[in-house]
Structure 1
Amino acid sequence: MAFSTAGRTGPLADINVTPLVDVMLVLLIIFIVTAPIVTRPIPLQLKQPTDRPLVQPEPPPPIALRLDASNQLSWNGTPIAMAELLPRMQEQASVHAGNLPELRIATDEGAEYEGLVKILAAAEAAGMQRVAFER
């Protein structure tokens, strides 16, 4: 390939784009070849539409637990011992299986953290799924 300076003196300042075009074409061919290999179908099991309406049972009344400053625990306003908490929660979980009541926990500012930890541990052991914290 001959280059003509056509009366110019000094070096040529034009950029030779031929190697750039060659590299870009090679990359384009590589991407065209590898793109179908990368895509794979993902199997999904989607729910099928039904004509019957969904029946959602009404949720049971929430359980209000309160821990006061003297670390006395109350269940819906009735004082109970900390040892009675887990059996009562398990009883509620078995009575309302599949539709567990919401557990609303409130503590006084002077309550010990250990009491709250025991309440949360009992809720987890009983399988309570809906827990709310109140003031």
Structure 2
Amino acid sequence: MEDRLLAERILDQIADAVVYANRSGEIVRWNRTSTSIFGFSAEEALGRSLDLIIPEHLRASHWSGFNAAMTTGATKLQGRPTLTRALHKSGRKLYVEMTFAIVKVDEGEVLGSVAVARDVTERVERERSAVRTT
């Protein structure tokens, strides 16, 4: 099987969302699980700003970090997962655990950023409700 076709099949069959954005923050790759988690089809997401899935109150800090990463070629989290909020198409806020990586060409030029996300809303809400009842 051709490497490119295999890579596409892998991306579309893994259980985590994979969202790739170019240096401008425009969504270029959106796998099937991204649709499941965030509610937007690939057709609705591709070519749109990452603001599509970022709650308004987090956008300023997101863009500050994103622009710094595009300039320096490194993320502050260095691949460590972080718990954050995201938006579903319905307007509902989700808890997602995300990891980020900078995508570069061999010469080190930054092409964009990839995020891998997992919906952990149920777990976080269950943990928070357990804390409130103890």
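What follows draws every value from the coordinates through simple rules; no lab data is involved. From a predicted model like this one, the values you see are computed outputs, not experimental measurements. Cβ atoms are built from the backbone, for glycine too; each structure is taken alone.
Points to keep in mind about this one:
- Which of 1, 2 leads on FRET efficiency 1/(1 + (r/R0)^6) of positions 32 and 72 (r between Cβ atoms, R0 = 30 Å, to 0.05), largest value: 2
- Which of 1, 2 yields 74, 27, 13 [semi-axes √(5λ) of the Cα gyration tensor in Å, calculated]: 1
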